[in-house]
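Read the figures in this text as sums done on the coordinates, not as results from a lab. Computed from a predicted model, the values in this text were never measured in an experiment. Cβ atoms are built from the backbone, for glycine too; each structure is taken alone.
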Structure I
Amino acid sequence: MAYPVPTDWTVSGTLNKNGVPFSEGKVYADNLNNGEFEQIAESGISADGSFTLTYSRGNFQNGDESLEFPTIRIRVEDYQGNNLWTSNTYREPSSALKVGAFDILKSPDQNGDCRIFGTVKNEQGNILANIKIIAYCLHFVDTSVDGEAPSGYFEKIILGETFSGSDGKYERRYSSSLLPVGLLLDSKEDYGKNKVSLYAETYEEKDGKYYHKSTEHLVFNGKTEQEINFTLKSQQESFECEYAKLDSMLRVYRNTVDSWCTAPVNNTKKINAINAFLNSNTVFPLVAGRERVVESKVLAYFRAYSMLLQLQNRYPDDYGSLELETENSWFEIFFALALREGVSTLYKLTKVKP
């Protein structure tokens with residue numbers, strides 16, 4: 001969540017009991033504050049089992065304005081105040097979080113018509129127990145309007161979290177209602193912009209705190225039953241240059257990465273944003289998957305843009321006099337060098353053999 005932190009926050013979902021809508025009670029949102037859960041919102045339940053909880057940033061910040069998001073859980077009680085069901089916790093939620101459908105007769109890990117599962121191992125192949133896994137859906141929201149410049153943003157949706165067992169295996173069920181409308185699971189086609197993209201991250205506990213350990217590469221065209229194992233993957237290689245075609249497909253993402261920069265925007269910030277994009281195991285492969293482009297070409301395209309910005313920084317006076325066609329020529333040259341020779345900086349360019 002980027003600053004400024006939204007003022008108003010909501011959590012919505014649906015409750016049922018053995019498949020029948022549940023409405024005989026109340027639902028609450030609790031925020032984790034200094035190791036203790038504190039209630040920050042409550043709501044009744046509609047006849048169809050749906051609910052919406054509303055709270056403000058002040059409810060979870062509790063005077064600490066550096067907090068960008070809450071750590072919440074959903075709790076269901078009957079009218080007598082007896083606890084009927086409690087969810088797992090949600091970290092980094094959207095300010096309009098949709099938690100899907102829950103059956104209050106099932107544990108949080110058993111709820112949902114979809115699941116992500118797999119095994120966690122170390123580099124020696126040994127299983128790792130008690131590792132926290134958080135599962136996500138990532139997609140690109142296209143906000144382009146006909147006749148205007150391409151625009152959009154990346155949205156990450158938390159599907160849930162769980163822990164690996166003594167055998168290194170984990171499983172996390174989630175409701176398909178959490179997924180953006182229009183995206184497909186179990187598609188027979190390998191590519192396209194309407195596919196669900198899934199990935200997961202692991203966190204290791206040390207001294208009472210959880211630290212990020214690894215992010216598994218994004219799975220484009222996700223399945224209802226999706227296996228994600230935490231292993232290294234090799235990068236696909238390609239040496240075919242299709243700059244013009246790539247630019248028409250990837251420029252919207254290039255503009256999106258530029259928009260990550262905080263004001264005042266300059267070339268150095270843009271270069272850093274490109275590096276963050278290329279080092280991401282999530283948004284980077286999502287772009288390749290949505291546009292049916294091998295990752296090596298996407299990598300070369302963004303490296304070329306980075307070198308173009310480096311050239312602007314190195315020779316600002318000379319570069320300012322270049323025509324657009326000349327700029328595109330530099331871009332094409334840098335793309336070819338990045339794709340064929342792996343060049344990513346002007347310094348490395350000086351080391352390339354003739």
Structure II
Amino acid sequence: MNKIENQARPVFPFTAIIGQEEMKLALILNVVDPKIGGVMIMGDRGTGKSTTIRAIADLLPEIEVVSDDMFNSHISDYDLMSDFVKQQIKEGSDLSTQFIKVPMIDLPLGATEDRLCGTIDIEKALSEGIKTFEPGLLAKANRGILYVDEVNLLDDHLVDILLDSAASGWNTVEREGISIRHPSRFVLVGSGNPEEGELRPQLLDRFGMHAEIRTVKDPSLRVQIVEQRTKFDQDPYSCIKEFKEKQDLLKETIVLAQRKLPMVKMDYDLKVKISQICGILNVDGLRGDIVTNRAAKAYVAYQNKSEVEIQDIKKVITLCLRHRLRKDPLDTIDCGTKVNQIVNEILS
């Protein structure tokens with residue numbers, strides 16, 4: 001049995017997914033630069049949201065972690081290390097490492113705060129003076145992807161915790177005066193169906209990007225998607241084999257983009273134009289400006305270029321701004337269309 005067939009559950013190849021380019025681009029850019037702040041994917045049921053998210057996680061190259069560390073700590077990046085690992089390095093301990101697949105953690109709708117954040121064994125701490133921590137999903141998601149399906153139905157309190165961890169990169173658990181903190185840097189991906197309710201605007205604003213997906217209307221394209229899926233369900237391993245070359249190429253492109261990202265330059269005039277667009281659209285705060293700058297640079301790195309041009313900004317700006325516009329119930333045009341109109345005026 002070969003390596004592919006050893007996997008517990010075959011994952012649909014990312015490069016085999018037909019259509020939904022906006023969602024795929026948003027996910028790739030967040031992988032290139034996790035500081036973009038995650039992506040909210042809103043769309044109809046049965047449009048392949050979960051399939052695409054699992055596929056991007058499966059595509060990513062393995063990461064090096066400190067062995068037997070419950071937080072997937074990095075061996076040399078201080079921001080991605082647990083306090084325990086930092087202490088061991090300070091003491092000059094020799095740490096062993098291993099390579100693991102990028103963690104892909106699902107947050108179930110019925111999850112409790114303890115399940116998300118982890119728990120401290122108070123009894124053991126008081127009787128034996130030992131801090132014993134049972135890690136939650138935020139610990140397991142460090143350096144990976146945290147996926148929340150139907151995020152618009154998740155308890156607001158849990159959404160707040162999620163967004164705070166995603167923004168700060170740390171999770172702190174406090175019980176009876178005992179406190180434990182650990183790194184929690186992950187790409188936050190939420191998905192939902194707009195018919196089941198919207199997210200609060202202040203929470204929506206915390207997602208870096210917002211991709212909208214619709215059911216494909218073109219009959220021939222629908223047939224193509226159905227045939228591709230049927231082929232995978234009948235023989236997943238030959239389908240994975242068929243797309244291996246494309247998968248490897250995309251994986252290589254993402255790794256190169258991650259390396260190239262720090263060298264990408266953006267002209268001051270273009271930064272001014274981005275802020276001008278945000279101002280005209282009445283985008284609250286500066287998060288829209290920051291995310292658009294980051295996303296444009298990530299897109300340029302992904303294209304293996306070194307300088308941001310107008311067309312690069314046009315490619316990403318709607319994804320970064322459409323969910324930050326104030327909703328007017330009397331508006332007849334969609335937020336994305338409104339962003340496009342202003343973008344075409346300013347970036348002509």
Taking FRET efficiency 1/(1 + (r/R0)^6) of positions 31 and 87 (r between Cβ atoms, R0 = 30 Å, to 0.05) for each of I, II, which is largest?
I
To which of I, II does the computed value 2.6 (distance in nm of label points 7 Å out along Cα→Cβ at positions 119 and 215) belong?
I
Identify the structure, out of I, II, from whose coordinates helix-only ellipticity at 222 nm (-39500 (n - 2.57) for each DSSP H run of 4 or more, over all residues; to 500) was calculated to give -7500.
I
22 is what came out when relative contact order in percent (Cα under 8 Å, 6 or more apart) was calculated for one structure; which of I, II is it?
II
Parent structure of the calculated result 0.00, given that FRET efficiency 1/(1 + (r/R0)^6) of positions 175 and 223 (r between Cβ atoms, R0 = 30 Å, to 0.05) is the read-out and I, II the choices:
II
Cα Rg over 2.2 N^0.38 Å was computed and gave 1.05; which structure, I, II, did it come from?
II
